[in-house]
Structure P
C-alpha cells in the first residue's frame with residue numbers, strides 16, 4: 001500500500017531545513033511509503049504570486065489544507081525554537097496542521113530531534129506515534145504506515 005504523507009515542519013532556518021531533509025530521507029526509505037507521495041509544504045509556495053500577498057496567503061493556505069486532508073498521515077517535526085525557559089516551542093503553523101489532521105481523524109506522527117523537551121498537553125495527547133530524540137527518529141524508516149501502531153513517548157507535559 002502506498003500512503004500519502006504530509007510533512008509538517010517549520011522551514012525558516014538552515015537547521016530546520018536540515019531536519020526536514022533528514023525526516024524526508026527516512027520516510028523515503030520506508031517500504032510502506034512511496035517517496036513521491038510525501039508532500040513538503042516548503043516545496044509548494046505559490047511562486048507565481050508575490051510572497052505575503054493576499055493571493056499568496058490564500059493559495060498556500062488552501063493548498064496546504066487540501067494536502068493535510070488528502071494525507072493518510074501527517075508527520076510533524078516539533079523542533080522550532082526555545083523560549084526564555086529553554087522549552088522547545090513548536091511552530092504555530094505546524095501546530096495548526098496537527099490540529100486540522102487530528103480533527104479530521106488523520107493520524108499524526110510527531111518527531112522531535114531534541115529529546116527530553118516538555119510538550120503541551122494538547123499535543124501530547126494528539127499523536128498516534130511519537131519519535132523523540134535522534135535515535136528514535138531513525139525508526140521512521142521502518143515504522144509501519146499501513147498499520148500505524150501507537151508509539152508512546154514518556155514526555156513531560158505542561
Structure Q
C-alpha cells in the first residue's frame with residue numbers, strides 16, 4: 001500500500017501550500033510563491049513508476065491566450081495518468097500561474113521552458129538561482145491563478 005497521496009488531492013495540497021502563513025494568497029510575492037511551489041513539488045504522489053510520471057515544469061513568456069498580452073510565469077506539476085491496463089491515458093497539469101503587465105523588461109526575457117522529474121539527476125534548486133529571477137522580482141503579479149487541466 002502506497003503512503004503517497006492520490007493525484008486527485010494535488011490541487012488541494014497546492015492550494016494549502018499557497019494559503020498557509022500570514023500573507024493573503026493574492027499578496028504573495030514571487031519568492032514566496034516559488035518557495036511554496038517547490039515545497040509542494042517535493043511532496044510525492046501516487047503515480048506510475050515511470051521516469052516522467054511526476055514532473056515539474058517552469059515556463060514563462062508573453063502570451064495573449066485570453067485577451068490582451070500578459071507576461072506569464074507558469075509553475076506546473078504534471079502527472080501521468082494510466083488506464084486500467086497500465087498504459088498511458090493522459091496527463092493532468094496543475095498550474096500556478098503568475099500574470100504580469102507585459103512591460104518591456106519582462107518582454108525582453110522572451111520565452112523559457114525547463115522540466116524537472118523526480119527520481120532523476122535533475123536539480124530543481126538550481127532553477128531558483130537563474131538570472132531571470134532578478135528581473136521578474138522587480139514586478140508584482142497582477143494575478144495569481146491556480147487551475148488544473150487534462151492534456
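Numbers below:
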{"item": "Label whose coordinates, when Rg/Rh (Cα atoms, Kirkwood Rh) is calculated, return 0.97 (choices P, Q)", "result": "Q"}
{"item": "Among P, Q, structure where distance in nm of label points 7 Å out along Cα→Cβ at positions 19 and 107 as derived comes to 3.7", "result": "Q"}
{"item": "Which entry (P, Q) yields the derived value -10000 for helix-only ellipticity at 222 nm (-39500 (n - 2.57) for each DSSP H run of 4 or more, over all residues; to 500)", "result": "P"}
{"item": "Source structure (of P, Q) for Rg/Rh (Cα atoms, Kirkwood Rh), for residues 27-82 alone, computed value 1.07", "result": "Q"}
{"item": "Distance in nm of label points 7 Å out along Cα→Cβ at positions 115 and 131 - highest-scoring structure of P, Q", "result": "Q"}
{"item": "Mean count of other Cβ atoms within 10 Å over residues 67-74 from the coordinates reads 16.5; which among P, Q", "result": "Q"}
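None of the figures in this text is laboratory data; all of them are computed from the coordinates on show. Source: prediction; values computed, not measured. Cβ atoms are built from the backbone, for glycine too; each structure is taken alone.
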